[in-house]
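Read through the structures below before going on.
Rule-based calculations on the coordinates, nothing more; no lab input. None of these values were measured; they are calculated from a predicted model.
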Structure 1
Amino acid sequence: MPLPLFRVVEILEVKRSSIWAKLANAPIGKQPVAVDVRPAKELEYEALELVDEYLTKNKVRDFPYKLSVLTNLGEHPRLEVFKHWDDLPAFFKRKNRPLNMKENTLMAKVTLKQKNMENINIEEVEETISSYANKHKLLAKKQSYLNYLKQLSEELGM
């Protein structure tokens, strides 16, 4: 199993066959994948719709690693959208290097647990995972606001 680092899939041409072929070869769910539709320029919305259509028609399971999309557009109802590479979760953006013995042992355990996760019926646990994720997103949003207020307070000299 590869390290859980982002694999970037660039969408250069907005054709259903091209996008679907790239997504079919991407390890969605087995590794963090970032789909970059920014090179499509003015056809970004169509590219987003084709990515979403691929995920729903092929019932792609993006669990345990969620699919991320890099785009200049604001939001999408079903896809997790980011504007810049720096906005993606930093945990999956490390440099790839050889693992030491302890890390290899841990990686073997993670691989085994991930294979067991493939047997889980996602429909049964989707609601629990969504509520858990929403709580984390709310916490991150509040912490971001708190950091903003702290910076503002420091700038005002309070």
Structure 2
Amino acid sequence: MPRLAPVVADTTGQLKGAVIGKLKRQITQMQRRYPQLVVQVVMHRFLAEHPFQMHAFWLFNAGAFAGEAKRGRNNHAVMVVVDPFRMESAIVPGYGLEALLQQEALDHLLAMAGPAFESAKWELGFTVLLEGLDQLLETVTVLDEAGESSAGDY
């Protein structure tokens, strides 16, 4: 597993310091709105011998971005991973968010950011993606608060 900086990790050198700072501020604002949320952005070149989705899955699980104590339904982490050389990206939600963040919605966010990523406009792509994720979380939070919960949910 590559050594990753917290919050925004770029092992490729594609992101400039100012862009990393801007993304970190944007993520910090999201985490203030949703205190249980942990967001990790990763730009890394993965080996071509394995499928990209497999790399993303294993990196998310091995990285334990939410912390070792936050496993299973207590894992409210979201990892955004981009391989600029393979031109692939993924959003991996923690188990505690999977029921709220449907794959179709996450794929839509990736499609919205895709043109910027394809043009190597990393800042724009990540900004679009993070803003969309923030809006999605706001929507599902409202829906979740309106729904009934059972004693076994917590």
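For which of 1, 2 does semi-axes √(5λ) of the Cα gyration tensor in Å, calculated from the coordinates, equal 27, 24, 18? The correct label is 1.
Work out which structure the value 13.2, 39 belongs to, where Rg and Dmax of the Cα atoms in Å, for residues 44-123 alone was derived from one of 1, 2. Comparing all candidates, it corresponds to 2. Each of the structures 1, 2 was assessed by Rg/Rh (Cα atoms, Kirkwood Rh), for residues 12-51 alone; the largest value belongs to 2.
Assign the value 23, 17, 7, calculated as semi-axes √(5λ) of the Cα gyration tensor in Å, for residues 20-83 alone, to the correct structure from 1, 2. Source structure: 2.
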